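Quick heads-up: structures coming right below.
Bear in mind that the values in this text are calculations on the coordinates, not laboratory data. Small disclaimer: the values here were computed from a predicted structure and weren't measured. Cβ atoms are built from the backbone, for glycine too; each structure is taken alone.
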Structure P
Amino acid sequence: MKAVMVMFDTLSRRYLSTYGNDWVQTPNFERLKEKAVQFNSFYAGSLPCMPARRELHTGRYNFLHRSWGPMEPFDFSCFEALKKNHIYTHIVTDHSHYWEDGGATYLPRYTTWEGFRGQEGDRWVGIVNNQNRLNIPKQLESTKMGESFYFNHANRTRMIKEEDFSSVKTFEAGIEFLNQNKDEDNWFLQIEAFDPHEPFYVPQEYLDLYEKIRDDVVFEWPSYAPVCEGEEDKKQAIIRYAALISMCDTYLGKVLDVFDKHDLWKDTMLIVNTDHGFLMGEHDWWGKNVQPSYNEIVHLPFYYYDPRKPDCHGEKDQLAQTIDIPATLLGYFGIEKPESMLGKDLYQVLDKDEKIHEAVLFGSFGGHVNVCDGRYVYMRSSIDETNSPLYEYTLMPTRMRNYFEENKLMKATLDTTFNCFKKYPVLKVPATSMFSSYRFGNKLFDLWEDPYQKNNVNDLDIEISMIEKIRKLLLENEAPLEQYTRLGISKDKELSKEELVNQREEKKIRDELPISIELSEKEKQQILFVRDFIGKDNIQVVCKQIEELYGKQSVYDVLKNILQTSLGEKAPKMLVQMLLGFLYAAGNLD
């Protein structure tokens, strides 16, 4: 038996023709749908990149116990299990986070792996320049700041022609593996492309498929922040993203060509998936990390072909998500999944049209804990602005490109209570989150009536039922006790309607400001945003400054100065830009 998984990064279902898009050119996704089953209710679990990949190995959520990080010594990896059961596993990828501190233990789980350099802020090409490391083209200077920006443009000096692009090299390496091993048995291949992740850097021929865009300023790399750009820049980013998706579609087509040429359909599973989507201006946001996890981020495209059911194609509406992929692979190769794996085998959906989940969780560490039951999405925020208590549990204290902070590690203790960690003594490390879910509050959406999540539903009965779904899934996933406390949920009993009403009233009281002048709602929200950043103990000083300067300066200008002062001169420019974007848009956070 053989299996191939083609995995993209940051692929939005709303930009694919098979999911209803009528202007982005994706003919090979159409070809895929003719052979495979398209899932219409497939969700992410843990966000963003490496948390999603950890659950792709383990089949259980990452975000309840820790943030971005590597595979842990106690983790079960489905790909390592395949290897131990004499299934050859190979991955080709240009996802550079795999060879950083926070992703360094993933690739050795495979039998062999091949990597290609140069995506995003990959620390690859060495160009030393005392001014800015590199002479950035003039039209790009104002679009992004920070180290990753400069490293990316150093890398581009080696990616001029299409065949130089790392994602192209990734697909070509995957196709080489297929051609070389087409007649062998018992192997798994993962072709994992970082595209269409930002920056939306794409050869001109794919841009030529779409409406001509301005070239005096190239807006291709949105910050994870509220949209403050004009309509022209917003349109430019969208077209560049669409062009990059069309490039991904082209190379997906080359994989399908190999399947057709060698009739791999007769004995080879094919999965096409992604880790998460991206907000391209919807809800007035760019990005995926610090805003609520709207459907544009978590409601994913997913395609599944199984040679045991070659005539099974079309669409399925059953609720499914990323944690189900490893269970599906193990089942396909006849390997029993461990108790720690909570994902379900998707073959049940194909074979018996079964419902495999009543509800699913998704989220980022320290953010909202979200639940979807197929009709409703409920986003549960922390019940106070401190977003505490919050801890990370790990034996691998690394993040993306660095270790945990020394002051946090000095306060770490050992915890031995988790069965899912095999009772290993793990570090329990105090954690913080810069942007608390508290500011956004709880949100409830009816996807049947409001698929674009524009109207918050105010229904206590439905909210109570969704909270109970969260509580049961927290129990099933051995969530740490502090998660219940942070969310205002009892571990042992259902939240009552009276308790929920009281929580709402307490939030109103907590958000009252010690200020005598009359403010607009937007100004109040901007002050509350600054309070969440600098701490509630300083809010009286902030309000006093506003009262003294009111009429001479706007509330926004006062708060802008306070933020910049609190950050200090050494704060990264990108952080300052992001925070000011949040401040500017804070009054629009519904």
Structure Q
Amino acid sequence: MARAPLLQLSGISLTFGGNPLFEGLDLVVQPGDRIALVGRNGSGKSTLMKVMAGLVDPDQGIRVVPPGVTVGYMEQDPDLSGYETLGDYAASALPSGEEYRVAMVAEGLKFRPETPVFSASGGERRRAALAKLMAEAPELMLLDEPTNHLDIQAIQWLEAELSTTRTAFVLISHDRAFLRALTRGTLWVDRAQVRRRDQGFDGFEEWRETVWAEEDEARHKLDRKIKAEAKWAVEGISARRKRNQGRVRALAALRDERASQIRRQGTAALELDSGQTSGKRVIEAKGICKAFGALQIARDFDLRVLRGDRVAFVGPNGVGKTTLLKMLTGEVAPDAGTVTLGTNLQVAVFDQTRAQLAAEATLWENLTGDPKMSVSGASDQVMVRGTPKHVVAYLKDFLFDERQARAPVKSLSGGEKARLLLARLMAQESNLLILDEPTNDLDVETLDLLQDILGDYDGTVLLVSHDRDFIDRVATTTVALEGDGNATAYPGGWSDYQAQRPAVLEERAEKAAASAAPAAKAAAKKPEGLTFTERKRLDELPGVIEKLEREIGKLAELLEAPDLFTKEPVKFRKASEMMAERQGVLAAAEEEWLALADKA
């Protein structure tokens, strides 16, 4: 028997500012669906997701969710007012006694529930929203840019979790690798239409180009028909005016049809000028070391960057990628070692925090560099690679309209702020680009264009990104920071790094074993005991075991409810699976404790 849909939208229409976002939209989400929701920045993806979540009411149409079905929504900018810590917010909708679910999710997301709300960054708040959604485990998850501000390890953890879940989800993301790995259906929002394709994101771009080619062909045929009818109207109508009024009205209808067609949004006019040529050797780092207390950023790290190289830096959040970048560009001094910069360097920086943008100032003021300028001020030009250009014309090159020129930067979306920062950066001549998380919030089309621009750029690029696909497309060298002072350069992009890493780790282990052999031989004469790490683990394990036993006890109480299986079968199944998983972890922890205690 066919299962009832989890969510149904019928005849949905919604207009913002006089422009239709959707017209007559029909949409069904079935159990088990894994859907990519894609489209240009500003096309209405997030608004559609809020309609699906019941947070935005459409002008027309209905939203139907069957009784008993829960729909969860991950907010990009969650409201945390009233909560003391991020963990309090993440557990706010959970039943009493089930707060442990947040801790289980937090470990994979690198999310600290104890973080006070007042000191949490935007990225930490978004991770809290994601942890809240996953801990609640609704029947349908709506995920709006879940990978933004996650490092690659956390993205891979989330990818693995979603790949094994039976929960249906709709996903907005610009991370191609993430979308390709997870989705089995695609919703494409394009000029007030939502097209559906029952295949995953892989192949979406070919489908999109086919649709656009068919659209261009139909528009071309319509233009030819209008031209032919217009010629007839001028040359042949005078002798047959009364008899051919229908044809005249048909011509007017064709023109109305042509005028009503919404043109596709263009792509931003991204362009880079490398200016004067730098020296062949751009950066030479030898034996550099850097530590902040117990955190070792780099140890005896060597790197030579030549003109034209594209070097990507990857690793977990907090491992020191930005610090290493600043050491390589001379902004931060290493504790040991030397960094030599090449000649004729012109540096342009894309900052992941968008700190170069004044939030209260307008787009106009941010581009002209005069935040105190009045609307009637004389400064209406921006220097674009040495040539003056009117600020509004330059903003239009980056897909902003004239009205936005006087709007404050704080009113922009994440993608629009990224485009504005690119506009500032690309107005400069540069031969060394520092790009710290440039891919966050950019749509697929702009990412494609940025990739092409970097491919044609004559200068050198240092790049920090968690977008695996983008790194594969751009990088000629990948530097992996592993959090223990090891920073290793691998030829190629992300996939090349993954292929080469096992051999490097094996070689490193062999060297460590060889250097440790004399010490091991001397230690063999002494009674065997615990290492420092093992002693620390032995001390920790009783607390771990006690926590696991508490969690298992709570799950056992939940499963003992006599009507749980009949009234809430989904909850019963999830609790049973969690019980089995916790029991397995407990058994492993007890065996580890026995082995260490015996060795001690």
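Comparing P, Q, where is FRET efficiency 1/(1 + (r/R0)^6) of positions 154 and 322 (r between Cβ atoms, R0 = 30 Å, to 0.05) highest?
Q
Consider the structures P, Q: one of them gives 4.0 for distance in nm of label points 7 Å out along Cα→Cβ at positions 26 and 122 as calculated from the coordinates. Say which.
Label of the originating structure: Q.
Could you figure out which one of P, Q the value -13500 for helix-only ellipticity at 222 nm (-39500 (n - 2.57) for each DSSP H run of 4 or more, over all residues; to 500) was computed from?
So the calculation was done on Q.
From which structure (P, Q) was log10 I(q)/I(0) by the Debye sum over Cα atoms at q = 0.05, 0.06, 0.10 Å⁻¹ calculated, if the value obtained is -0.30, -0.42, -1.08?
Label of the originating structure: Q.
When mean count of other Cβ atoms within 10 Å over residues 90-97 is calculated, the result is 16.0; to which of the structures P, Q does this value belong?
The value was obtained from structure Q.
To which of P, Q does the computed value 25.5 (mean count of other Cβ atoms within 10 Å over residues 58-65) belong?
Comparing all candidates, it corresponds to P.
Given a value of 0.30 for FRET efficiency 1/(1 + (r/R0)^6) of positions 146 and 498 (r between Cβ atoms, R0 = 41 Å, to 0.05), point me to the structure among P, Q it was derived from.
Comparing all candidates, it corresponds to P.
For relative contact order in percent (Cα under 8 Å, 6 or more apart), which of the structures P, Q scores highest?
Largest one: structure P.
Can you spot which of P, Q the value 15.9 was calculated from, given it is mean count of other Cβ atoms within 10 Å over residues 162-169?
Q
With mean count of other Cβ atoms within 10 Å over residues 66-73 coming out at 14.6, pick the structure among P, Q it was computed from.
The value was obtained from structure Q.
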